[in-house]
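A short reminder: the numbers here are calculations on the coordinates, not readings from a lab. For clarity, every value in this text was computed on a predicted model and none was experimentally measured. Cβ atoms are built from the backbone, for glycine too; each structure is taken alone.
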Structure I
Amino acid sequence: MAQPVRSGAPRKARSPLVRGVLFVLGLICLVLIPLSYLPGIPTFDLILLAAFFFSMSSDKMYDWMVNHRYFGRVIRGYRDHGLTMRMKWIAAVGISASLLVSGVFLTDLWWIRLILAAVGVYALWFVFTRPTRDLSTT
């Protein structure tokens, strides 16, 4: 008999060890969310990562996040409608600034700078290929 799959969520990991690791990663993301109010630390990403990790490890924590007053609104907004152009540009500026600072001030190695540039190109491509939310649907 096929396992039921929750709509909008990945299937849970089969291995208890993998589920445990994913659960701990979800908890780490939750613990870091209050720090995301500091400049340069993205709240949105931590919420989505926590929800992703919990969706693959704990139905109870995933349901709690999706039904949470604040987290749920962020998760459902992304899942149902995508990102606004403003969100995409804020992400692009944050990604570019953090990688630029890292490449200029934190390393002198050309190959690390090349890796940072490749990561930046991929991250920007990823952000701008996500569905764009029409503000009239929110």
Structure II
Amino acid sequence: MTTSDPIADMLTRVRNALQARHPKVDVPASRLKLDIARILKEEGYITNFKIAEDGAKKSIRIYLKYTNGNVPVISRIERVSRPGCRVYSGSQDVPRVLGGLGINILTTPRGVMTGATARKENVGGEVLCQIW
């Protein structure tokens, strides 16, 4: 089955796995999803990720992160820009998530990066998702 929005599918798989307290979740691999997983690891929202190959199919195995009380580090993860309604942001008005407590992930001409990095580098782009 192919989905019309693979990024939303990835975020939903992560959200469902967190709710079920799974230690890891597999999502079909793509370069954009790898970049999102890399940012989640850099920002400390997941413990790790790796590419798992199952024959011809590649998938990304994401190792989820929980606090000592078994509470997920990610309390909310949601898609902003959708195939039916794209959301773009200029370099000056990249939105802040929860007053800087969360992050948003943008795809820019200089690659996939967080909102804070985009503001620093003075580039805008498509706002993919918000995490806090």
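Computing mean count of other Cβ atoms within 10 Å over residues 66-73 across structures I, II gives 13.6 for structure I.
Can you spot which of I, II the value 11, 32, 35, 18, 4, 0 was calculated from, given it is P(r) over Cα pairs in 10 Å bins from 0, in percent? The read-out comes from structure I.
I have -7500 for helix-only ellipticity at 222 nm (-39500 (n - 2.57) for each DSSP H run of 4 or more, over all residues; to 500), calculated from one of the structures I, II. Which structure is it? Attributed to the structure labelled II.
Of structures I, II, the largest value of FRET efficiency 1/(1 + (r/R0)^6) of positions 82 and 106 (r between Cβ atoms, R0 = 25 Å, to 0.05) belongs to II.
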